[in-house]
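Several structures are given next for inspection.
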Structure 1
Amino acid sequence: MSERQPIVILACMVFQELFKRHLPPDLADEVIFFDYGLHRVPGKIASTLQMQLDSIKTPSLVVLGYGLCGNGIKGLRSGIHTLLVPRMDDCIAMLLGSRQAYKHQFAETPGTYWLSKGWLESGSHPLKEYQEYVERYGEEEALWLLDQMYQHYERLALVAHSQEDLERYRPEAQEVARFCQRWGMRYEEVLGSDRFIRRLIEVAQDLSKADHEFVVVPPGQEVRTEHFL
């Protein structure tokens, strides 16, 4: 029997609790979580992950806890490794449990601004942007800029994978929601699912179980946008 290939997990911190809950002991040789704030500048995601990938000297199965994330992982080179990548546009679909669940939400309300614990903790939401823009441009210009960005949204939705997290982040989410009433957004909460993270861990243990929900990037190749179409 051949020796098992080392498994390394590189994931957004928004999934830290889920991985800790479901990851079997000793499955992964290394698990690294990255700050939510990387999403605020998508270009930083690929460069940060690439640096980490290049530092792993033993050929490994590298499991990414990231979707395409605004093309944030586009161009990521596998090098000597095999990459297991969620075929998801972003972390919201992963938090909801599947791409199908995300499509259902999109069909119900296309104009949804999603909030999660990651976005709240990294300070990436309309209220925080307003505060930053006021300092930079003044009140009138700040509101004009935000109007251009958010006037077509109908709903602000907080998504979390547990009732406990919904309750924990509700006060801050509702504060953002009150600000977003400027554009007529209603506030809703959506309880997500740990299904996808459990599937990701299952496939990491046996790549033959990878289906349409996953992209497997062999050594010497890179993540391409076409993988997610």
Structure 2
Amino acid sequence: MSLLEVNNVSKRFGGLTANQDVSFNVEAGQVVGLIGPNGAGKTTMFNCVAGFFAPTSGSIRLQGRDIAGLPPEACARAGVARTFQIARTFTSMTACENVMTAAMLLEHNVARARAAALKWLAFANLERFADRPAAGMTISEQRRLAVVRALAIQPRILLMDEVMAGLNPSEVREAVDVVLKIRDEGIACLIVEHVLEGIMPIADKIVVLDRGVKIAEGTPKEVSNDPVVITAYLGD
């Protein structure tokens, strides 16, 4: 049994089909890239897995339990955490307080929640911002803060939505290092990413969507050499 099993998931909005019969698995501790051209349905798939959308059909199983249609807070308690394309930090709060908002899902004691938050900030080399307002952090730092806030709920799988977009090469390397550390903690990562030079070297598997349909799945090398994938990205 895989950690996450997405089976024939479709999502329709009226007459628009955003995802159609998409299936893939994620194993525990695995890094899986979810890629595709703009409008491929990647974020919609994320929203279905994380509970923001209920699939029109199909099933989504986490450790054998069908979580399709559960609200986001129930998915979070089940072990699914996510970040967003735009880092949604609470800029008027300190970095530590940001992470504590998530840690309080499990720790109802403020002191223990703060200790957990400080641990996760150190995990991503952000401990120096612990007592500073998040508004003073760079975009790259705020994205890492969003990641460690998600980690504070102790998920089994972390969904990351374009955490490397718009970053310079040094910042991309920092983001990659954090992903590798998350994997070493045994937490699976499902990553939507357009910065292919960031995701390809670290992914165990790549799933490719185009116009809501899965067109390829395999190792980064297999996918990058697939003529169907090349056509989807570059045209005929």
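Since every read-out is calculated from the coordinates, none of them should be taken as a lab result. Please read these numbers as outputs of a predicted model, since none were measured by experiment. Cβ atoms are built from the backbone, for glycine too; each structure is taken alone.
Between structures 1, 2, where is FRET efficiency 1/(1 + (r/R0)^6) of positions 79 and 175 (r between Cβ atoms, R0 = 41 Å, to 0.05) highest?
Details: 1: 0.40; 2: 0.95.
Checked 1, 2; max of FRET efficiency 1/(1 + (r/R0)^6) of positions 79 and 175 (r between Cβ atoms, R0 = 41 Å, to 0.05) sits with 2.
Just checking, which of 1, 2 has the largest value of mean count of other Cβ atoms within 10 Å over residues 63-70? List each step's numbers first, then the result.
On the way: 1: 22.2; 2: 14.9.
Of structures 1, 2, the maximum of mean count of other Cβ atoms within 10 Å over residues 63-70 occurs in 1.
Determine which structure produced the value -12500 for helix-only ellipticity at 222 nm (-39500 (n - 2.57) for each DSSP H run of 4 or more, over all residues; to 500), calculated from the coordinates; the candidates are 1, 2. Don't skip to the end; give the middle numbers.
Details: 1: -12500; 2: -10500.
It must be structure 1, since only it matches.
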